[in-house]
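No value in this document is a laboratory result; all are computed from the given coordinates. This is a predicted model, so every value here is computed, not measured. Cβ atoms are built from the backbone, for glycine too; each structure is taken alone.
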Structure I
Amino acid sequence: MIGFVTRRVFSALLVLVVLSVVTFGLQHLMRGDPAVTVAGEGASPQQLAAIREELGLNDPIHVQYLNWAGRAIRGDLGNSWNFRAKEPVRTLIVERLSTTVSLALFAIFLAIIIALTLGTIAAVYEDQWPDRVVNAITSVGMAMPNFWFGLLLIYVFSLSLHWLPPIGNIELTDDVLGWVRHTILPATALAITSSAQLTRQLRVSLVNVLHSDFIRAAYARGISSFAILMKHALKNAAIPVVTLLGLQLIQLLGGAVIIEALFVIPGLGTLLLSATTTQDLPVIQGVVLVFGVIALLLNLIVDTSYGYLNPRVRTADVRAGSGSPA
């Protein structure tokens, strides 16, 4: 298991290096002169030259990358070019990170609850009308864009029924109930696609488990259907769902950009959109890098947990690493 985890960590570090190169390269994809963006259109040539020197734009590109990467490793992501008189990017990200993470975690929680309910019903009633209804629901969920579903939720529950606030956010630490009321709609909109995909994966996996020999043997021993489902079937069916669950959480973090803008939630998504509009490169680089690091960590956790739950993955990985046939 140690060797399995070591190989996964090494692979994640290689991906992190590639991610840092791509993130740093964003400044060379922007149109215009970064010095003009910082100083404004009316800046004198002397001011522009001083800013280029301050930002290190006169250095060779590899020196610029090494300096930027070295500062990023120490947690220094530079200063914003536009927000609050050039406030440190790290401060801006830290202020909003908890909002985005809490939204994504709430959404994945809802997706898991929906998937467990609908996926279990579909598998237990395989090829019967409940299974067909669940299949229709998941088809709609996978086809419906998150932002359109969010608009529908706002219209029904906020504008028509007046049950929930349409926009805004309250910190979880300030008011738990208020946070739930403000977050339930954006989290549901964010979770719709993930819940549909998880439902289908769980249904397929659970059907295969219910048709296996050890489940038939459990029925033959007189164990109740509920006990078989809860203690044996779901546990084994959950193994292939673990990988998809981690990928869905990564997807939810990315989808939060649009949902936060729709519900006016001050998270990393709205910060990224604002920075893109104003061409605030340090903020864009910082948010992209943070999203990438979170995705890498989640993927690493998924890989190691899947290897722990399924020993055959570790065995195959060891054989592949040693060059022997699997």
Structure II
Amino acid sequence: MKPTITIFERIHPAGSEILSSFAKVNVAVGAKRKEQIELTKESSAIVIKSVVCVDDELVNGAKELQIIGRAGVGTENIKFNKAKFPNIKIISCPEQNIVSTAEFTILQILNLSRKLPAVYSAFQKGDYRRHRFEGMELSCQNIGIVGLGRVGIEVARRLKSFGCKLLAFDPASAYKDEFLSLGGAFTDSLNNLLSSSSIISLHCNFTKENRDMIGKKEFDVMKKDTVLINTARGSLVDNKALLDAINSGKIEAASVDVLDPEPSYDLTPKENDYKHILIGHPKIYATPHIGASTVDAQKKTAVFLATNIKEELSSNS
């Protein structure tokens, strides 16, 4: 008998094709919680990304469930008691979307350093006063990278060509030697990085300890012209503190590709009633978690995940 695999969040068709070649595949993108629970009960594997929460409620009673496939890096939305359900394996994709996320980060650094979103908006309204939009030359800036993991080091590699000064904060980084070879400098103080950098880019995994790691105290030590880039996790930044910092002029602007909580990414505007205090602010440029949303990254992620699910289920049969 074929195993049943339920896809709760959209993945590249190449992954779905691999899964369909050996399993019965239910596509339940956008399913409500009650339906998710019922579908999980009959599934050998489920596929999620960053929105669906996998907790004890979801997996309880799912006697056939062997695998939770996470089409992405982090697993913070997988919260079930692993001691209670020891036979359920988690498969994630730690490297397949790294380059796309790093490239997106560079795009946002360039966008904000040259104030391009504000330029586009003003220009379309007939405001051609270019002196209002003088930006920063990257070669003259200190750029702080908070979290020097797989994505952080890729960002640093790309920034080197701009000639900027690189500063990193990550006590546990495995890329320290390479970062130093790029001309970067490490600091053991987050506040030192925040007060020394004109552009700050976050690349940390989420843990209970670093929730709201950038809050009021951290914004208070930043320079007035600072721009903040967050392509990592929305929960790293205190939403209200960010809003207050921009409204009071403590920092210049922010690009947030990740929000806390996250919306559903599969509903139409008419179906989605999601609201967030950071959306719509003229100096906060919010995007719907698209750092890894390239055809290349999504295909690599889906194929890697589907192949590993196939191998795992085959070995268990």
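What to note about this one:
- When distance in nm of label points 7 Å out along Cα→Cβ at positions 126 and 286 is computed across structures I, II, the figure 3.1 traces back to II.
- Structures I, II were shown, and helix-only ellipticity at 222 nm (-39500 (n - 2.57) for each DSSP H run of 4 or more, over all residues; to 500) at -24000 was computed from I.
- Winner on relative contact order in percent (Cα under 8 Å, 6 or more apart) once structures I, II are ranked, highest first: I
- Parent structure of the calculated result 19.2, 70, given that Rg and Dmax of the Cα atoms in Å, for residues 86-261 alone is the read-out and I, II the choices: I
- Among candidates I, II, the computation of Rg and Dmax of the Cα atoms in Å that gave 24.3, 87 used structure I.
- For distance in nm of label points 7 Å out along Cα→Cβ at positions 14 and 238 computed as 3.2, the structure of I, II it came from: I
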